[in-house]
1. When mean count of other Cβ atoms within 10 Å over residues 39-46 is computed for each of 1, 2, which one produces 14.9?
2. Between 1, 2, which one scores greatest on relative contact order in percent (Cα under 8 Å, 6 or more apart)?
3. A value of 22.2 was derived for mean count of other Cβ atoms within 10 Å over residues 47-54; which structure in 1, 2 was it taken from?
4. Of structures 1, 2, which gives 45, 24, 19 when semi-axes √(5λ) of the Cα gyration tensor in Å is computed from the coordinates?
5. Using distance in nm of label points 7 Å out along Cα→Cβ at positions 127 and 319, single out the structure from 1, 2 with the greatest value.
6. Quick check for you: by distance in nm of label points 7 Å out along Cα→Cβ at positions 63 and 135, which of 1, 2 is greatest?
Structure 1
């Protein structure tokens with residue numbers, strides 16, 4: 001036999017609990033813990049929990065908790081009940097509000113629990129025990145390995161125990177396994193529907209209240225999805241055309257951007273465009289991002305023209321710098337990302353004339369799909 005707790009334990013509201021920490025958090029549901037039971041002193045109807053009733057409402061009661069290798073002799077308490085309990089994780093005896101707790105050190109498995117109370121009516125009559133006052137009621141909680149069985153009232157002496165036994169017997173029976181499974185399924189479906197509704201509402205906010213075609217909606221986060229928020233029909237047509245057409249369209253878009261910025265007439269830049277069209281590795285300096293930009297910004301042959309920024313707040317953005325990323329974008333290994341990045345760079349290149357840009361892209365796409 002192993003004694004885990006022995007001495008005065010502080011109770012509130014005439015309650016103390018046993019909780020298996022692998023179970024759901026204890027919420028103090030009195031009715032749930034005693035539903036379907038004969039006894040009203042040791043509520044064991046919620047797996048992983050014991051709800052223990054004391055006579056004293058508030059203050060210290062005598063309390064002993066023991067773990068036995070086999071069924072111990074009756075300890076002689078005036079009110080005695082038994083129930084079953086299954087331990088899976090760390091099992092603790094805990095007071096109301098978690099003020100104090102003791103590890104019962106139960107090995108995983110099924111146990112029989114005997115809960116014995118003495119002088120419960122005296123504790124009830126005292127209601128509150130202040131410091132220095134004599135002890136009224138005391139309790140013995142015993143565990144031993146045993147298969148699950150129905151709870152029983154071994155002995156009843158006090159009026160308060162009779163009250164709580166009557167309370168337990170007046171409760172509706174606990175839900176059956178089938179009812180619990182049905183409730184769990186209903187909760188799962190409700191949560192799934194709530195998640196779907198939240199996702200749908202989020203998508204409506206993202207797409208301005210009207211969802212795009214499924215092919216656009218299924219695009220992963222990236223430049224093409226972002227561009228679709230401005231022109232979903234164009235993007236939907238590009239998706240339907242397939243990856244090879246998207247790749248070819250990305251190259252056309254790069255040419256549009258470079259033509260608009262008058263970069264295609266600069267020799268070393270024209271060489272980069274030819275490599276892009278041939279599907280060859282981009283030549284120097286395009287094989288080095290920093291070197292390419294340095295040359296763009298330092299080469300006196302590169303034109304210098306200004307366009308309005310994408311947010312419309314400034315009209316001094318260097319058009320050639322807006323266009324330049326389109327060449328790198330069109331060479332991206334993923335055709336959707338290549339097109340999305342190229343579209344973004346090229347549209348910025350056109351400044352305020354975005355309607356013309358989109359019309360030219362649509363014409364290019366129509367030509368590519370027709371051929």
Structure 2
């Protein structure tokens with residue numbers, strides 16, 4: 001049977017030569033022949049069906065590693081794998097739809113009225129992972145302030161996370177008007193950065209000096225100001241549904257945002273913990289700031305990646321929804337982290353919003 005040139009094969013399967021070269025490099029679809037002098041690729045017409053299957057699976061958003069596995073399955077098993085993948089896609093799409101609804105409500109000023117008086121019940125805890133010899137995580141919970149921080153870059157990380165929390169603690173005793181929440185929180189983060197900068201040795205470069213992630217909520221009445229930098233996270237459980245209200249500042253998340261990785265590929269990427277932003281005191285890594293409306297019945301979770309990286313969102317949801325109070329929720333969450341091997345330290349804050 002006559003072989004097809006890469007151009008003819010590309011037209012037959014409605015793919016670009018560039019895509020075919022990528023599939024060759026990844027081992028998904030090797031050419032039948034490569035000219036030893038010119039390097040030109042030739043394909044067997046019998047490869048058309050595999051090429052089309054790869055393209056179809058990619059359009060479904062299936063990770064490349066999984067596509068390689070599916071292409072090697074018998075048709076029946078491959079069909080089951082595709083059905084399983086699509087079921088997960090539908091579940092994730094539904095979750096994103098609920099998150100979009102939640103964000104539209106908050107950004108349009110919906111939710112709790114500004115004059116609705118609420119309070120919080122809260123608990124905070126840190127725990128050492130099973131394979132760590134030190135703990136760089138810090139957590140704080142009070143009636144007005146909730147915060148978690150995860151120090152990085154060696155021994156100074158523990159000092160950096162503690163310094164960030166200490167810089168925010170004065171907000172607990174300040175009566176900050178709702179209209180000043182974001183400004184007060186931004187000023188406190190600036191003080192945290194200055195304190196972290198002082199931890200660095202003389203002439204120490206920011207790339208090697210102490211740093212920390214930080215996620216914190218500051219409350220006034222029914223309004224919450226959120227500050228976030230790094231990969232610590234904030235979630236809210238509302239009406240039985242759980243929403244993540246922070247966006248990770250990691251290199252892998254940036255690749256997901258750019259369409260270079262799928263969320264499934266990101267979850268197992270070797271560089272998934274590499275931060276794109278952290279609080280260093282050197283500037284250049286501005287934290288995210290946003291306002292949210294609290295409602296009686298909400299349950300908030302702030303945590304380090306020692307929890308979120310090893311416990312699946314569905315399990316987090318179940319633990320939060322099934323606990324009677326903040327302390328019980330922390331017990332359940334830490335048990336999940338340890339059951340997953342607790343490879344990193346863990347910091348958690350859980351707060352319930354209650355009507356006064």
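Bear in mind that the values in this text are calculations on the coordinates, not laboratory data. For clarity, every value in this text was computed on a predicted model and none was experimentally measured. Cβ atoms are built from the backbone, for glycine too; each structure is taken alone.
1. Numbers: 1: 25.2; 2: 14.9.
Label of the source structure: 2.
2. Details: 1: 14; 2: 19.
Top value of relative contact order in percent (Cα under 8 Å, 6 or more apart), among 1, 2, belongs to structure 2.
3. On the way: 1: 22.2; 2: 17.0.
Only one of 1, 2 returns 22.2 for mean count of other Cβ atoms within 10 Å over residues 47-54, namely 1.
4. Values: 1: 81, 22, 19; 2: 45, 24, 19.
Only one of 1, 2 returns 45, 24, 19 for semi-axes √(5λ) of the Cα gyration tensor in Å, namely 2.
5. Working: 1: 9.0; 2: 0.7.
That would be structure 1.
6. Numbers: 1: 1.3; 2: 3.1.
Of structures 1, 2, the maximum of distance in nm of label points 7 Å out along Cα→Cβ at positions 63 and 135 occurs in 2.
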